[in-house]
Structure I
Amino acid sequence: MPGRLPTTQDFPASVKLAIVPPPKDDPPTNVLILLHGLGDGQDAFATLGRQMNLPETACVSVRGPKALLDLEGAHWGDDIIFDSTTGGLDADAGLKESTALLKLLITDVLVEKCGYTPREILIFGFGQGGMVALSTAANLTPTELGGIISIGAPLPSEAPAALVDKSKTPVLVCAGSDRSAVTSAAEDKLKRLFEFVEIKRYRKAGDSMPSNRDEMMPIMQFFSRRLRSMKGVPAGSVEVS
């Protein structure tokens, strides 16, 4: 029995989010959770979900639970910490509360209420949102999610250094060729926690959202491997994975 399209009423009233149904009246076979970066909000990533136009996939764009000072944006950190080197905000500001929130949204809402299996749920996060995505998957072990895509973000420092039983959730991390938060040490840590890790480097410095077809290609290829489809599957059939 496939899951049903989530509604805002399924989620806790305190959680601000936007839901984008699948395109072309497709069945909502998969759910993609979208997590914005530090200082952004749910609306921009809801637009991203529409632009990606993924078949049979409902997008749930979640707003960070904390207001960012007196600005309009939000963040995912337990605290607001300033980076002493750059003077800007530090994305690695403790993510335990946000990780617990994402676990609740997945297990209590999408699985229990809406009828999805964890394998049908993927998370896409940018910057601090990517850290939350990776942290959530690491904390759901041994549960296998459909996949994690992190743009320009490693695991948070509070994540364990390694896991005896690595998470089977596949991970794709896209980052800049240099001046990236995803260092070689961060890559090593990812590979100690996750069994399947793919790192794609942009041909540019810094960590930013993909801006052209070449930069989006690894992401769309990851989706093509991990998104499930009910189209053309006879009623009553059982998928063998």
Structure II
Amino acid sequence: MQKRIVASEFLGTLLLVFFAVGSAVVAVEYLGTVGIALTFGFTLLALAYALGPISGCHVNPAVTLGMLMAGRIDIRTAVERWVAQFLGAIVGSALLFLLAKQIPGLETSGEFGTNGYDDRSAVGINIGGAFLAEVVLTFLLVYVVLAVTHKVAVTGFDGLPIGLALAAIHLVGIPLTGTSVNPARSFGPALFAGGAALSQLWLFIVAPLVGGVVAAYAHRLTHPFPNVLPEETEDAI
């Protein structure tokens, strides 16, 4: 079962990066901000139904951290998921990079669907504003995931509010930072963009993780009774 979970997280993150980040890289002129936001939301929604019953479809280190802080998974499981997610993001970015290179005139250095602040932000948001935005945006995503799921897995209609939340997050976040809320999603493209994308990457790893931790504690306050017993958690993973 554990191998299936790791494979699911690897594949899910790969597909999220390739399709969702890909919409910003190869189709931004046709989709615009709304189209890219919907692509992120729809992609996560589809993956939630496809992979949710297997791994919970975290495909995001911040979500996994939230699950860890909420006591739904143990540290070993979290680390395995984190490794799978980052590797999946790298492979997804590599495939997207190869695709982009087949499009004449498409520039891949510098941007490549990466996140940024100051002159790399559409609205010029500064470092403090970018950090705050990423914390709050990630808070919403992780809080929704924790609130609508009863175990580790995404089941039934759980995927719908999660996908809608991610789309709404991107509608707000794209002009600010390009929207990370996912350290793996930021890490993979930044490796291929290089330059300032790499130098600013730390913020888009740290801020989403902070947002995930805060969401886990907030969830405990608003949902004081545990969603699942320890024995059930072990069975779910």
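What follows is calculated from the coordinates using simple rules that are stated; it is not laboratory data. Keep in mind that what you see is a predicted model, and the values were worked out from it rather than measured. Cβ atoms are built from the backbone, for glycine too; each structure is taken alone.
Assign the value 18, 13, 8, calculated as semi-axes √(5λ) of the Cα gyration tensor in Å, for residues 147-202 alone, to the correct structure from I, II.
Attributed to the structure labelled I.
Out of I, II, choose the structure whose coordinates give Cα Rg over 2.2 N^0.38 Å, for residues 59-114 alone equal to 1.36 when calculated. Present the calculation step by step, with values, prior to reporting the outcome.
Values: I: 1.36; II: 1.55.
The correct label is I.
A value of 0.9 was derived for distance in nm of label points 7 Å out along Cα→Cβ at positions 99 and 123; which structure in I, II was it taken from?
I
Taking relative contact order in percent (Cα under 8 Å, 6 or more apart) for each of I, II, which is largest?
Once relative contact order in percent (Cα under 8 Å, 6 or more apart) is worked out for each structure, II has the highest.
Can you tell which of I, II yields -7000 when helix-only ellipticity at 222 nm (-39500 (n - 2.57) for each DSSP H run of 4 or more, over all residues; to 500) is derived from it?
I
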